[in-house]
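Some structures are shown below for you to check.
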Structure 1
Amino acid sequence: MVTFLMISKHTAADCPVNNAETKKVMIEGFSKMEELAKKHGVKIVGTWAVFSEHLVVQVFEAPSYEAFMAFGMEPPILKMTFWTTSEFKVAAGAQEMMQMVMQV
């Protein structure tokens, strides 16, 4: 499994707390996220928000980059990225990191 980090920011004007349009998109996306993740073999490890910074961090595990991208291209998930600035990063766990260190 590959671990993916998604780090997203939005403006105060686009915050779902203040913006009815983005609130609707977010509710739809999050309500379908688990089902769509399962469809692509993606596991949602967790989602955290830093409200004062309009920042959301999500962690996913997927069988491949392609599976994660297919999940991300599902319309309800893709729509949530239209009003955010998002970074996607591939991460290694502590065990993988130690294996790498031991091989060098």
Structure 2
Amino acid sequence: MKYKITDKQLDDVIFLYLDNQDFIQIKNRNKIYFVNSENDEYAQIKYVMDDGECMMEIKLIKEISSFFSLDNYDSRNFIKDWVENKLQMKVGRVDYAIHPKPLMLRIP
């Protein structure tokens, strides 16, 4: 039996999945970092308040893609929407980090 789910239902499920990650928000100057624990050196997501830039760890994007059978582009957009919803701020440019230790996600 096949079920059709709406985009809104998919949004809700992915948002719930991200909420259950229990990210901690760390604010530093004009940036907000989403981390797994307070001692993390690197963030999973970074949001720059000045220009709305959002940087994501590629592993997080791939995790969402794999779990929900989505491509990376769609997963990135769902994460972007989740960040907008969580912060109640608009995300402008979206990028992702692919290095083993992505400097752009390092918490100062």
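Thinking only about Rg/Rh (Cα atoms, Kirkwood Rh), which of 1, 2 has the largest value?
1
Say we calculate distance in nm of label points 7 Å out along Cα→Cβ at positions 51 and 75 for every structure; which of 1, 2 gives the highest result?
1
Using relative contact order in percent (Cα under 8 Å, 6 or more apart), single out the structure from 1, 2 with the greatest value.
Going through 1, 2 one by one, relative contact order in percent (Cα under 8 Å, 6 or more apart) is largest in 1.
On distance in nm of label points 7 Å out along Cα→Cβ at positions 27 and 43, which of the structures labelled 1, 2 is highest?
Max of distance in nm of label points 7 Å out along Cα→Cβ at positions 27 and 43: 1.
When distance in nm of label points 7 Å out along Cα→Cβ at positions 59 and 91 is calculated, the result is 0.5; to which of the structures 1, 2 does this value belong?
1
Every number in this text was worked out from the coordinates using simple rules, so none of it is lab data. What you see is a predicted model, and the numbers here were worked out from it, not measured in a lab. Cβ atoms are built from the backbone, for glycine too; each structure is taken alone.
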